[in-house]
Structure P
């Protein structure tokens with residue numbers, strides 16, 4: 001907080017702090033200064049967590065990503081207990097919003113924004129890790145009834161061209177103002193990976209929040225904006241379902257704190273199971289009709 005005041009100016013003082021909802025990995029705070037009036041975001045991670053260092057490296061390389069990402073202001077990736085590691089970043093104007101008045105327009109903007117992220121030139125991504133080398137992107141993360149289908153197509157997944165991957169691209173990690181998507185936060189998992197990694201993850205989130213139609217609107221928007229051919233969207237949906245199979249109930253606080261109190265652990269499991277069954281049925285139907 002002292003750093004935030006120093007960055008604001010020689011006479012600045014911290015006027016207030018506000019805990020922000022929407023995440024369980026890090027504690028996130030809005031810091032407001034007076035003289036001059038400015039706002040910053042502080043993200044505190046558990047002691048020993050390497051996410052602060054990862055986020056600092058990613059944000060430093062992205063340098064704001066043409067307005068889509070926060071800028072890194074300061075960090076202490078090796079912060080000792082009890083405070084632990086932290087990053088201080090610029091604030092993107094707006095707030096998280098997963099209860100939009102227009103879900104279809106919401107999904108279209110999510111697709112357009114992800115297409116912009118994936119279009120980032122590789123010259124800005126030197127030294128980024130690979131999604132497939134991270135625990136959540138490995139075969140070991142696959143569980144549940146979709147796992148065998150993903151494993152059978154693993155070579156196809158690993159051979160796909162790599163793009164800048166957010167790694168946790170869901171609606172709660174986006175920032176909105178007056179119905180417009182302003183930017184994307186929580187870049188601690190930023191890596192190089194198949195574009196379908198983010199696509200399948202966001203489609204799963206949109207199915208949990210809304211329905212299959214809204215998930216389809218997102219994909220159509222992404223494809224129309226990016227112009228990139230996605231060889232097998234179904235495979236990436238199955239990948240997202242398999243790597244979230246064990247954890248979906250733990251997402252309750254993320255949804256609850258942003259206003260979706262109806263998404264209890266039981267409801268999330270039921271909807272995840274419905275989505276997985278639908279995907280498997282689509283896969284079986286395709287296998288029967290393919291020559």
Structure Q
């Protein structure tokens with residue numbers, strides 16, 4: 001993430017990165033099923049050089065370390081890397097850098113990422129650079145969100161507060177489809193994602209759907225889940241920019257939307273992602 005994508009870097013170095021670092025335990029639990037599937041798809045990493053792109057607070061770094069890999073984690077977020085450093089205890093090489101331009105030496109056997117490759121302003125450039133960091137015959141493996149409409153953890157809270165938020169003007173008649181900008185759903189279109197990987201020089205591209213329960217609260221029920229959706233995701237981002245009146249009305253709306261999903265303090269809603277894998281040809 002560089003150049004014109006400075007806004008994303010500033011967010012992850014600042015407000016958003018601070019929030020994710022502070023909420024590390026809850027966020028790891030929220031995505032635990034996706035993390036377990038990513039680990040399973042990676043297979044054995046023993047003896048491999050693994051590049052963890054957008055390593056964040058370091059949970060996936062610890063997984064690759066436990067598997068016997070030599071791990072380098074790259075992220076732009078100063079506060080999240082501080083958490084990762086504490087968790088990995090000097091066993092991983094952690095680099096504060098923009099993965100769209102950063103180069104390691106020698107190249108890696110596996111480049112892996114958990115929900116971090118959707119935030120590039122120029123994905124073709126970024127994925128080409130990622131390919132350059134992988135040895136011939138090496139792999140890239142990552143998760144990214146499918147369309148927001150397929151993700152109940154997004155649609156349920158957003159549906160509850162949508163009328164409280166400013167409306168977005170409709171596109172002009174006959175306007176060409178807008179290219180997705182950086183954000184959680186930037187790689188949701190499977191054909192577009194496949195094209196990005198192929199243009200970066202990858203082969204044997206596979207992009208498979210995976211559905212899982214997104215855990216908004218492991219305990220504490222609706223109130224704990226309410227805090228999550230008001231802090232993170234599209235609902236949290238929207239409320240951060242909303243009026244004081246909207247923020248005052250939102251909790252009651254969100255409690256009603258979350259209550260049907262409370263099972264003895266555990267609150268989960270459906271999540272839908274792609275798990276993508278490709279090879280840098282030899």
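Throughout, read-outs are computed from the coordinates displayed, never taken from laboratory work. For clarity, every value in this text was computed on a predicted model and none was experimentally measured. Cβ atoms are built from the backbone, for glycine too; each structure is taken alone.
Identify which of structures P, Q gives the largest calculated value of distance in nm of label points 7 Å out along Cα→Cβ at positions 121 and 137. Checked P, Q; max of distance in nm of label points 7 Å out along Cα→Cβ at positions 121 and 137 sits with Q. Between structures P, Q, the greatest calculated value of mean count of other Cβ atoms within 10 Å over residues 49-56 is seen in Q. If mean projected area of the Cα convex hull in nm² computes to 15.0, which of P, Q did it come from? Matching structure: Q.
Here mean projected area of the Cα convex hull in nm², for residues 33-72 alone has been calculated and equals 2.6, so which of P, Q was it run on?
On the way: P: 3.7; Q: 2.6.
Going through each structure in turn, the value belongs to Q.
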